[in-house]
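Following this line, the structures themselves.
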Structure 1
Amino acid sequence: MTKTAGFSVEETLGEIESLLSGDYRLSKRLVALLLLEEDEEIEEKVRQKEPQAVQKIKEVVAAFQSHSKDFIEYRLAVHYKRRAAHIASKAVRLREERTGFRKWVDLFLMHPVTGGIFLFLVLYWGLYRFVGVFGAGTVVDFFEDTVFGRYLNPWVEAFFTSVVPWQILRDLFVGEYGVVTLGVRYAVALILPIVTFFFIVFSIIEDTGYLPRLAMLLDRIFKKIGLSGRAVIPMVLGLGCDTMATLVTRTLPTRRERVIATLLLALAVPCSAQLGVILAILSPYPKAMMLWAGTTGFVFLLVGFLAARILPGQKPSFYIEIPPLRWPNVSNVAVKTYVRVKWYFKEVLPLFLLASVFIWFGRLTGLFDGLVNLLRWPMEQIGLPSKAAEIFLFGFFRRDYGAAGLYHLNDQGLLDVRQLVVAAVALTLFLPCIAQFLINVKERGWKAGLGISAFILVFSFGVAWVVNFLWGFVA
């Protein structure tokens with residue numbers, strides 16, 4: 001047994017078990033363990049089945065916690081690690097290995113200076129050069145200009161012109177906002193290459209064992225914004241898809257951390273498509289890219305810092321087991337990338353097609369033009385042309401849909417460098433897409449979901465206005 005100032009984990013679990021008499025379709029020990037970890041969902045179920053036991057259980061948990069300065073999650077992790085090691089020692093013999101080099105590499109990766117340099121190299125070569133320049137630039141240009149621009153779109157337009165005699169119905173499939181010429185083209189030519197290259201990078205990082213070391217490296221910074229190094233996982237996943245990352249915030253131990261992480265994901269973590277498009281369009285202008293990255297990073301840290309001081313709750317704790325470093329396995333990376341891209345594409349293609357139908361219907365009824373007109377005033381205030389209102393409306397359907405619209409707008413030469421930076425900042429910080437909004441509401445509740453969205457709507461345009469105003473001083 002693991003003792004802590006006279007209190008043991010096993011004795012405490014046994015005492016909680018003795019207070020439970022209901023049937024929870026789980027073992028009493030598992031229910032007791034979840035109650036000791038103060039799991040809100042299981043506590044609510046116990047409250048419904050046997051409310052008289054809840055207060056006594058809380059007293060047991062409080063007594064257990066009061067006898068140590070360490071967090072309950074940490075004490076349980078240490079306890080079960082020791083038990084696992086004790087069991088393994090009876091059945092397994094480990095050969096001694098030379099670990100000097102590995103320890104040196106671990107220190108290098110987790111040191112604030114050398115680890116920071118290595119992280120910069122990963123971001124530069126992995127995200128900027130590979131995803132942004134090659135994936136969102138070279139590969140997207142090939143699909144956009146050659147595959148769709150030269151072959152598919154002209155053929156599809158000619159086919160529907162010859163087969164469908166009604167212009168209104170033709171507009172549903174081809175034209176500026178057609179299901180094929182816009183929806184399919186955005187999903188396949190723009191978004192698919194970007195997310196594929198991002199998931200390749202993420203799979204390599206994951207397979208090498210670098211992700212836990214990154215969590216250790218960033219833990220001290222994240223503590224300043226009310227999170228721990230554990231939050232690195234949803235934040236990195238957010239660079240792929242913020243909706244998926246919001247679901248992963250469930251792994252964070254306290255409600256306070258989950259709310260802060262949800263807010264930051266919705267506000268300042270661009271998805272892979274946004275990130276790839278922005279890196280591609282700003283790559284010819286290094287200063288502009290640094291301004292966008294600096295503004296987004298500053299907003300991330302500032303909002304997190306303020307939220308950590310406003311929201312009540314327990315300060316974050318962090319512990320993690322560091323797996324051994326290894327060379328990435330090609331088959332592992334290929335399978336992980338394939339599964340993630342398949343899942344993402346199956347989710348994104350129907351939504352892009354549906355968004356094109358909504359836009360067609362909205363233009364037919366005048367609703368789309370009305371919503372665009374509502375957004376024209378804030379566009380003027382932040383120095384963007386009225387045409388930019390459409391990409392923000394697209395972005396509410398899907399963040400990557402808005403990113404594709406920004407790429408198209410830049411391709412038409414409608415934005416100068418200042419406007420590119422302002423649009424990139426505003427679109428990055430803009431409202432979460434419908435899917436992420438619904439997940440925010442499901443995970444955090446209506447009040448938190450609506451509150452986060454209302455704050456982001458005002459704050460994103462406010463920051464974009466400041467960037468536009470200060471452009472003449474920093475450019």
Structure 2
Amino acid sequence: MRVNDIPNFLKMEEDFEFDSSEDPKFSVERYEEMIRNKDQYFFDTQAFESIVDYYIEKNDPIKALQVVEYAVTQHPFAATFFIKQAQLFLMTNQVDQAFEALRKAEILEPSEADVYGIKGTIFESLEQYQEALDNYKKALELAENTDEILLHIASVYQSLNEYETAVTYLKLCLQQNMENHDALYELAFCYDILDKQDESIQFYTQYIDSEPYSYAAWYNLGNAYGKLLLYEKAIDAYDYAILIKENFASAYFNKGNVLVNLERYSEAIDVYKHTFEYEPPSADTYCAIGECYEKIEQMDEARSYYKKSAKLDPQQADAWFGIGVTLDAEDRYFEALHYYKKALELDLKNPDYWFAIADAQYKLNQLEESEKAYEKVVELNPLDVEAWLDYSSILFEQDKLQAAIEVIAEAIKNNPDAVELYYRMVACLFADSQHKEAFIFLEKALSTDPEKYHILFEYLPSLNDNKIIIDIINRYINN
């Protein structure tokens with residue numbers, strides 16, 4: 001290209017020197033003045049980058065794109081603006097345009113790592129994982145700072161359910177940047193999925209030896225201890241995280257959860273409430289506090305917090321359920337049933353909700369509805385022995401003995417080690433005059449756990465007068 005062929009705006013760049021350290025605010029003001037005046041001003045690349053970043057920070061990608069388009073006309077050989085353009089196209093879901101901008105950037109700067117990093121991001125968002133990996137790995141060869149690229153590669157392997165490989169890349173990421181908190185949290189997630197809490201504890205313990213003031217590492221260590229039911233150690237880890245970062249609301253919340261597991265409900269309430277000093281109250285936290293008050297039988301306080309939770313998030317099913325539990329505890333069964341049903345509308349497959357509904361309907365003498373609800377409980381959770389027992393009780397009380405026997409038979413099929421079911425079957429069979437079959441189940445029950453024989457008499461007291469049964473029981477107890 002001859003000098004005379006150079007566009008005028010490029011000649012201007014040669015003829016005048018512009019201060020590249022120009023105040024970004026001044027650059028934005030000049031740009032907006034230019035737009036108002038419908039004029040054309042010249043900006044150097046650094047000024048344009050400042051203006052673009054300003055609009056991105058203001059969450060206005062459309063204006064940022066307009067700036068980039070103007071920048072490209074003044075600096076057509078600056079790959080950085082095509083890269084910015086691609087990022088903005090991606091932000092506005094214009095994938096094809098993003099690829100086109102990257103194609104131009106790659107022609108100008110084929111060794112620019114960001115080109116391949118952004119391509120990888122696009123392919124990852126399209127779930128084209130092999131293409132994403134190919135581009136990320138190319139970016140890895142070209143980039144100076146590689147921790148974020150390694151984090152992206154790990155993310156792809158997580159999407160492919162290749163968590164072991166993801167762990168490898170996350171560790172490489174942390175080798176490059178020990179303070180990459182995203183990598184620390186993702187690593188904990190992978191160990192959790194792999195059910196390798198011991199390895200997680202080993203890693204974070206070693207990490208803390210090198211980085212003792214990493215609140216994220218202490219937090220993840222606490223989570224790992226909690227999953228292994230090492231609650232006291234978990235509390236210590238959360239306390240260190242809080243000591244390092246006083247406003248670490250998640251650490252307070254998880255510490256509260258651990259205290260709940262230790263049945264230290266009053267302490268848990270104080271810890272949960274501490275989160276309100278550092279973040280707005282959440283429906284989850286209100287609900288957790290409500291449950292703690294419920295456990296210490298302060299039902300008015302419990303109901304108050306459950307209501308706060310439901311008001312903040314009407315989709316919080318556990319909050320509606322909790323309101324029902326507090327009303328049930330006050331024998332307000334009709335009201336409780338209303339709230340149980342509100343919870344059920346949000347989570348139709350929750351067996352606990354169905355169980356509470358069945359129990360409330362039984363207390364309200366709505367026996368037919370209660371039967372149907374118990375049927376749903378055992379369908380959703382066939383391992384719930386208590387539900388099977390209650391279901392059979394309703395049938396037994398209505399003299400539906402054959403139906404009760406069938407229910408207990410199905411219960412035993414699903415829970416062959418639950419001795420309570422065998423004793424219940426004995427009672428049902430005796431009530432139905434099926435004595436031979438009853439004695440068979442009595443032998444099974446006594447051979448499994450003779451100490452629980454009293455269950456039989458609690459359910460059918462008349463059997464206390466049956467000499468044969470008493471003799472059989474005595475034989476097992478004496479032996």
Structure 3
Amino acid sequence: MDLKTPLVTQNKLHPNFRALITPGFFDEEWDTLHKWSDGFIDRDGKFVREFQTTFNSSFWELYLHAAFRELGFTADYSFNRPDFVLQSATGVPFVAEAVIASHADGYCPEWRRSLDQLVNAEREETVHIATIRLASAIWSKYKKLKDSYAELDHVKGKPFVICAAPFEQPTFFIQNDNALRRVLYGFDQPLWIPTPDGKRMPIGQSSLPEIIKDNGATIPLGFFTTAAMPEVSAVIFSNTATITKVRALTKNGKLNAIFTAARFNANGLHPHNVSKPRPEFEETLLDGLHVCVNPFANHPLDLEPFQGREIAIHVYDPKSGEYLPLSPDGFLFQHGSLVMTSGGGVNNLEEIADDEYKRPVYPVRKEKELFPVAGNVAFYVDNHLAHHRGWTICIARDTIDDDWMAQATTGMHGTLAAYHQADKANLVLGESSYSTKDDAFAHILRTLDRHLDKPLIEARRVEREKARKSLEKKQRRKEKKAERVRKKDSRRR
């Protein structure tokens with residue numbers, strides 16, 4: 001299958017494909033891409049054209065073909081849908097459908113990048129956008145399964161897997177698995193504190209049961225925490241199936257390439273950060289692949305082919321509500337690459353005006369509006385936040401004594417994770433524990449107001465004192481002047 005020879009005019013080629021055929025920059029990488037395509041069958045005669053004109057979805061499908069082959073699966077391409085009808089080496093079958101998350105209308109597309117975007121990327125914004133787009137992509141394929149695939153004879157009774165990849169924004173690669181675990185398990189972030197020996201002590205988690213779109217519509221999250229989609233057995237995901245992976249696997253590339261990567265550190269506070277040139281940099285085809293299991297699946301996926309590999313497996317226990325990501329030490333979360341030439345780096349970067357594309361619209365909370373946030377910190381549950389005078393108040397119930405605590409810190413935070421990670425240098429604590437949530441809230445509001453008003457009260461006191469002293473000084477001068485006049489008049493007499 002000839003992927004490289006253009007079938008359409010230059011102006012119809014996708015920007016990513018145009019970059020790939022830039023003379024002299026990706027010559028050896030094409031050998032890797034053609035190895036990926038070995039055995040792939042273009043069933044409808046459209047694949048090459050779509051690879052050249054829309055790119056990302058075809059690239060993802062090509063990667064999946066290579067990954068399934070690496071895992072020992074055989075693919076039966078005699079069916080026109082879904083994308084993959086597979087069988088493991090032990091004879092266990094399943095079917096899979098590929099989907100990508102693309103940019104929303106008005107938002108910056110993945111292929112258009114600026115240096116400012118890459119340098120000043122806000123990770124929370126990236127994850128927010130990714131959560132909405134990934135949820136939409138996965139749900140659309142679930143609907144496709146229900147409406148189109150479920151009654152096919154070669155699909156019935158088999159595990160059905162949705163294979164999703166994020167290409168919804170220029171900085172999609174920094175989302176790691178954060179949006180994925182929000183969408184499937186309603187899990188935002190683990191909460192932890194550092195220990196004296198440089199490790200992490202888990203103390204709770206921040207959850208996210210829903211997310212709000214720009215138009216105010218709410219998207220429920222945690223697809224795999226209920227029996228919402230039992231027809232889906234698992235989701236396979238990767239945010240590292242990119243051109244950087246192609247480049248990393250091409251050891252004989254003639255151009256100098258510098259690779260960076262963040263890998264999971266099972267024994268420390270910070271990831272293993274890697275920066276190495278080609279060919280010293282090491283990465284495998286399966287590095288960065290996630291398999292997320294649906295505990296409510298009608299037909300569970302056989303996990304044996306995925307275990308013991310450089311793959312993260314995500315599971316959820318409906319009885320305990322515990323979400324558990326099983327990532328091997330060194331698991332690849334994200335990567336990037338820079339090719340150096342005599343003229344500098346090849347980045348395909350552009351100048352983009354600040355107002356050229358949309359930015360997310362976050363819900364605005366009213367002042368002193370107490371709203372619930374999902375998750376727990378140690379034995380504190382029923383967490384609520386509120387914003388007041390540029391601070392965030394946190395109210396939570398103590399499960400041991402069944403009373404309420406209250407505290408506040410600087411900044412406007414909207415999730416339990418954001419509040420937990422905020423700088424607590426200016427923490428204001430409630431005066432004691434409280435019997436009700438309302439009492440706790442009322443008292444912390446008064447306490448915070450006193451704390452915030454104290455400098456103003458003190459400043460006013462100082463000003464009043466200065467005014468009093470100034471008045472007294474004027475009065476003394478006036479009295480001294482009157483005394484001098486009196487003495488002078490006395491001498492005259």
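Here, each number is a calculation from the coordinates, and none is a lab measurement. It should be emphasised that the depicted structure is a prediction, and the values quoted were computed from it without experimental measurement. Cβ atoms are built from the backbone, for glycine too; each structure is taken alone.
Starting from the value 155: which structure in 1, 2, 3 was volume of the Cα convex hull per residue in Å³, for residues 142-285 alone calculated from?
1
Kindly point out which one of 1, 2, 3 the value -22000 was derived from, the read-out being helix-only ellipticity at 222 nm (-39500 (n - 2.57) for each DSSP H run of 4 or more, over all residues; to 500).
Attributed to the structure labelled 1.
If semi-axes √(5λ) of the Cα gyration tensor in Å computes to 58, 30, 20, which of 1, 2, 3 did it come from?
The value was obtained from structure 3.
Can you rank 1, 2, 3 by mean count of other Cβ atoms within 10 Å over residues 198-205 and just name the one with the largest value?
1
Given structures 1, 2, 3, which gives the highest value for relative contact order in percent (Cα under 8 Å, 6 or more apart)?
1
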